[in-house]
Every structure is written in C-alpha cells, then in structure tokens.
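Derivation of every value follows stated rules applied to the coordinates shown; laboratory data play no part. Every value quoted in this text rests on a predicted model; they were computed, and no experiment measured them. Cβ atoms are built from the backbone, for glycine too; each structure is taken alone.
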Structure I
Amino acid sequence: MSTVAALTQADVQAVVATCAPGQHLLPVAGGTKPGLSSSSRDDVTRVDVSALRGILAYDPAELTLTARAGTPIAELQAALSEHGQYLPFDPPFAAAGATLGGVTAAGASGPGAWRYGGVRDFVLGVRLVDGAGRLIYAGGKVVKNAAGFDVPKLMVGSIGRLGIMLELSLKVFPRAPETVTLTCELGDTEAAAEAALALMRSPIHLDALDIAAGGRLLARVAGRSGEVEARAERLAGVLPGPPVRLRGDDERELWRQVWSSVTETDADTLVRATSSLPGAAGLVAALAATAEASVHYTLGATAAWIRWPRAAPIDRLDALLAQRGLAGMVLIGSPERPLIGHQGGGVFAERIARAIDPDSRFLEL
C-alpha cells in the first residue's frame, strides 16, 4: 500500500482522475481509526487529505459551521467553546487527533448522541470528489435548507468508500449551563442494563446513559441550574442503588477517563457494534458470550464498544454479531474486514456505489 498527499482540491481530483484500472483509493487524515484507514492490499493507495484543514465559515447566531474535512475535531471544539457552543454528539478520538471527515466517514458518536442524535443528525452539507473525479456539493449551510440532503447522509458511515470529502457543513448547539452525572455500581452488566431500560421508560430527560465495565451505570442530566438539580434528585430516586454525584471538573474528568479507556490504541481490536432493537437488554444479552472481551455500552446500551483480543479470531465475533442481527465496524485492528456482523444495504447500496463510483476507484463497502 502506498500513500499520496493531496494538498488541494485540485490534487484530490487529479489523484482520482489518474487512478489506474484495477487500483483503488482510500482517503485518510488523522489516522486515529486504522481499521478504516489502512489496508494490506497492494492495489490500494491511501490519499492523505490531512492538509485540507481549517474553518471556512462559522455563524454562532445561526448555529452552523463549515470546515474542511481534514480539520481536527479539537480545533472545531476550541472555536465553538468560545461562543458557548459544541458538537453534542461527543465525537470520539478527538483528543487523539480525529478529523471532521474521519468522524463523519466512521459515523462515530459518543455519549451525548443519546439525547441529541449522532453525527448523521448534524451534517447539513458536503463537498466531495466522487469516483469519476467530479466535484459534488450536496445539502446546504443552513438548517432550513434540506435540498440534496441524501448525499450528506450517505457519507456518514461510508468509511471512505463513496468518495473523498473536501468540506462539511454542520449544525451546532449551545452548551447547557450545567451538567450533573450520577454513577451507580450495580455489580454486573445485566443489572445495569435493566436499570438503564427503566431509565429509558422514565420521564427523566437524560443527556447521556452509559454502562461501563463491571456494571457501573453512568447517567448525565443537563440544563439550567435549577432544572439540573431537580432532574438529578428525580434520577437519584429511581436508581436501584446509592448513587455518587459528580459535577464540574470531577464530572468532566470522569467522562474523559472512561472514554479514554474505551478509545485508547493498544494491542486489542476495537469494534463498535450497534443494534436497531429498542431497549438495553437485547444488545447486552447478545454480547454476553464475549467473555474474553471488554465491553463498554453507550447510548442506553443500544451501541457497544468492544475490546476484542487480537489473539482471538475476529470470525468468532463476526458470527456472534451476525447471528443476533448486530452490525459491527472494526475501528482498530485488522484492516481486511472493516465491516463485520449483519450489514444492510444490499442492492440499494450497490446502486449507490455504482452511481457515485462508476469505475470502482474506491474500495468496496
């Protein structure tokens, strides 16, 4: 596998236009998810677009931002924080250098997506180069403009297989004035899943709902000061065990530590699994057989981040996910199989790929 740097939009178009028959292109920027941005195949050329970075437009009053795809998420977060705004879907790997394009291509969202939706719900528009070397702009830069919205959504989770993104427009949100997190040690994951399911059915508006290893439940509420305190009181009243309350720096450090351990790059394979089934118990039960793995559940346990030992065959996890109708994406680990488990799309996905990449210049999904 070779790598070529694309410093400008024209460079990207030239690389695509001159791609030889039988060769394939794979865009890469931050490289924080090597399972998606690397390959051992000789017919693959990585297109490094990390130089395509910078905020192009930001309107705090309209709550919209446009930036180049190679822009680090941390850079966006810093600009937004100056105006009390943020990306509510808590993009993972931000501290490690994840980029806007990479987060979009992976469809990766963190705990805040429980209340506000994932990255898919925040992408308004995209400018990209397709497999024919054409420059395409779809969507818009304002929330009220819904024209061409399908292409931006298709790029979410496309893992660089449908085109090379140049820039993206997002909607952003004001950050809540105050948050409080309640943690509860419930002893095992199944008990924590039952508690999470009860919280989902309750009228309490949660900002985030995770289950850490060992059955530790983390529930976050957000809002104005008075609202948060009342919400935290109601939450404490329905939890099955005595909670610990954290706010301010202690709360931020808790979430930082938890998600740093989830996304750290080490010898294990990291797989994100998702379920379309409602409730927490289904996904937990499906992964109960993964005794050799460490699992962190997020989004009310409708998504799981699985630390799978490199020594264990990935086929075992692939089969387990497929049997239960769960979709998996290998973020860290073997670059041969980025998508495992049950994958939808079928004929429709094939038609989309042929329309955007008629000459198969990008790797197949």
Structure II
Amino acid sequence: MKKILLSIFTVLLSITLSAQISITSDDIVGAGAIVLEATDTLPSSSITPGPAGPDQTWDFSALSVDYVDTMWFANPDWTPYYEHFPAANLAALRIFDSALDSADMYFYLEKNEDEFAMVGIVFEIEQLGYVIMPCIPKETIAEFPVDYLNSSTEDFVLLIEIESPTPPADSIRIKMSITKSLEVDAWGDITIPLGTFNSLRISETRIEIDSIWIQLSGSWMFVEETIDTMYSYSWWTDDDAAGFILATLSYEPDTKTVTEATFLKASPYYSIEENQNKVFVNVYPNPVSSNIKFSFKDKTEGFIEIFDFTGRNIEEIQLNNVHEVIINMSEYPAGIYLYSIIGENGNIIHSGKICKD
C-alpha cells in the first residue's frame, strides 16, 4: 500500500511541477525593481521555438550574452517626463548596453489587476534631444489573467511630432500605425541560463506601417511609408524569481529560424528604499538640472554616496558637521540616480532617488 501511495504521490508531484499556470498582475515587477535583460544576437541553431500546445519543453540553456541592457522600474513622478503621461502609474528607464543603441529610453506604463499596458515612450534623437512619443490608445502588453489559449488583436499608433533640424521643413511627423495579434499558444517548462521555469508562451505578430510627413509653410506633406511585419514568441512565468518576461525569440516565419533572442539575465533586485524616519533632510530641486541641495535639520557628519542605475558609485561627498551641502550635477547624463547618506557610524541613515533632467 505504501508503494502504491508513493507512486501516486510521485505522479501527482510531476503533474504539479509542469502544470499549466496563470499570470496575474502580482507576477510582474513593480517600482524599485531593476531587471537585467541579456541579448544573444546570433543564437545557436539549437534554439528553436518548437510546436504549440500543452506540456511543452524548451531548452534555451545554450543562449549566450552579447550585451546586457538594464531596466529600472520606478514611480512615474521619479522621472523627468511624467507630466506628459498622467495615466501612467509605473515607469521604466531602459539603459542600453548595445553599441547600436546608445541612447536610453523611458517607458511609461499602466499596471493594474486587469492589464499591463504602455501609454508612451521618451527617447533621445541625436541633435534633437529627448522626444515624446505617446501611444494612442495605449498598447496592451498583457491582459490579466494570462491563460493558455487566450488571444487578442489591437490597433494603436505611436506618434512623434518635432521641429525640423534643417530647412525648409518647419516640423517632422512620424506615425507608426501598429496592428498586434497575440495568442497564448503553448505552456510547459522553459530552461534559460538563469534556471528552469513553468511558463506560458505568447505568439505575437506585429504589423507596423511607418509614415513620415514634413510641414512646409503650415501645410503637411506626405514623404514616404514603409511596412514591416515582425514575428516573435515570448515566455512568461508566475515564479517569484522572475517577475518579468523570461525570454523572447524573434524569428523568420517561413523557416522559424531564430534571428535574435533576449532573456532574463538574473532575478530582478530592488533598489534601496526611501526611509524618511531616520533623519530629516530636504533634497531639492528634484528633478534637478544643475545644482541640488541636501538640507539637514541638524548638523550631520558622514558622507553622501551617489549611484547610477547599474549600482556604480559615481560620486562621494563628505559631510563635516554641516546643515547643508550643494552638489553640482550639471555634467551628469539625464536619468535616475540613487543616493545614500552614510552616518559617522557607517550605517545608512537615509536613501532616495534623484531625477536629473
């Protein structure tokens, strides 16, 4: 009898370990999370998306790292452009490590119990600075709960309108009209270099029509239009060790040859949290363009450390029994920075974020 019960338990356990899962809003990272996403630009021929259906197995352990991009998730009002996207309740700064993508990007997101959506993007164009690109209407990244065989199709537009850097045009308008179709077409176990996870696979077909206009003497003139269709699979999990998309494969539809792969490099980690109860300090102006002032209620000994999003210590300022200190950040690149105030006993007595515009 014990052997029979043990056999039944073993079978039930194996079913549980590879069971179909459901993704909810709680399975997606929130403000403060730092996500490292690796890219393999020339995946091995062993990396294939495989068939659709239940109880699949995908072994992507052979993926290699060509570069790693960092995504830092934050409250929108910690970022320089939040006033353009009042519907956003989450933002992400993507710091590119690729030589092809040197400019960072801000994504403005809406995350609630029903959906995870994008409401706009801000990115840098050479000689023009950062440009605002609203998403009209918002792009639904996921509808919760995400379950096997769910499907959806939506249309949205990404729009840029900027002053022309060269005459005779007054302004330039770029309109990206996108039709996106999603289907949760498979579930099973996926192995990436980080580990093995129960997952759902989402198949995406994305048709993008890019149109360009220029404005001459107040009138808009059509210039050109291009059409591109992109195909990808992505794997999602409810595992607490992830909190983000496990892997995405871009592929050619005729041969299913994988042209590029991105994957979660490490479990997301969280930046130091704001702690307003240990010491009274005003940090202003924030956002800052040049000088930022740390004003203390009492004279303070210790030092201030400032970090970038990768955790690199970029500056250390000594506090010698002072009420205030001014730091010149005019040469800092735009973005979000973290700071810690270290007391004379070596403990962190305050920490927070600085937005450099």
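Summary of values
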| item | result |
| --- | --- |
| Structure with the greatest value (metric distance in nm of label points 7 Å out along Cα→Cβ at positions 54 and 238, set I, II) | I |
| Identity of the structure behind 1.16 (criterion: Cα Rg over 2.2 N^0.38 Å, calculated), options I, II | II |
| For -1500 (helix-only ellipticity at 222 nm (-39500 (n - 2.57) for each DSSP H run of 4 or more, over all residues; to 500), calculated) the corresponding structure among I, II | II |
| Structure responsible for 36, with percent of Cα pairs over 30 Å apart, for residues 118-285 alone calculated and labels I, II on offer | I |
| Computed 13.8 for mean count of other Cβ atoms within 10 Å over residues 150-157 - originating structure among I, II | II |
| Distance in nm of label points 7 Å out along Cα→Cβ at positions 214 and 262 derived as 1.7 - corresponding label from I, II | I |
| Winner on Kirkwood radius over Cα pairs in Å, for residues 222-301 alone once structures I, II are ranked, highest first | II |
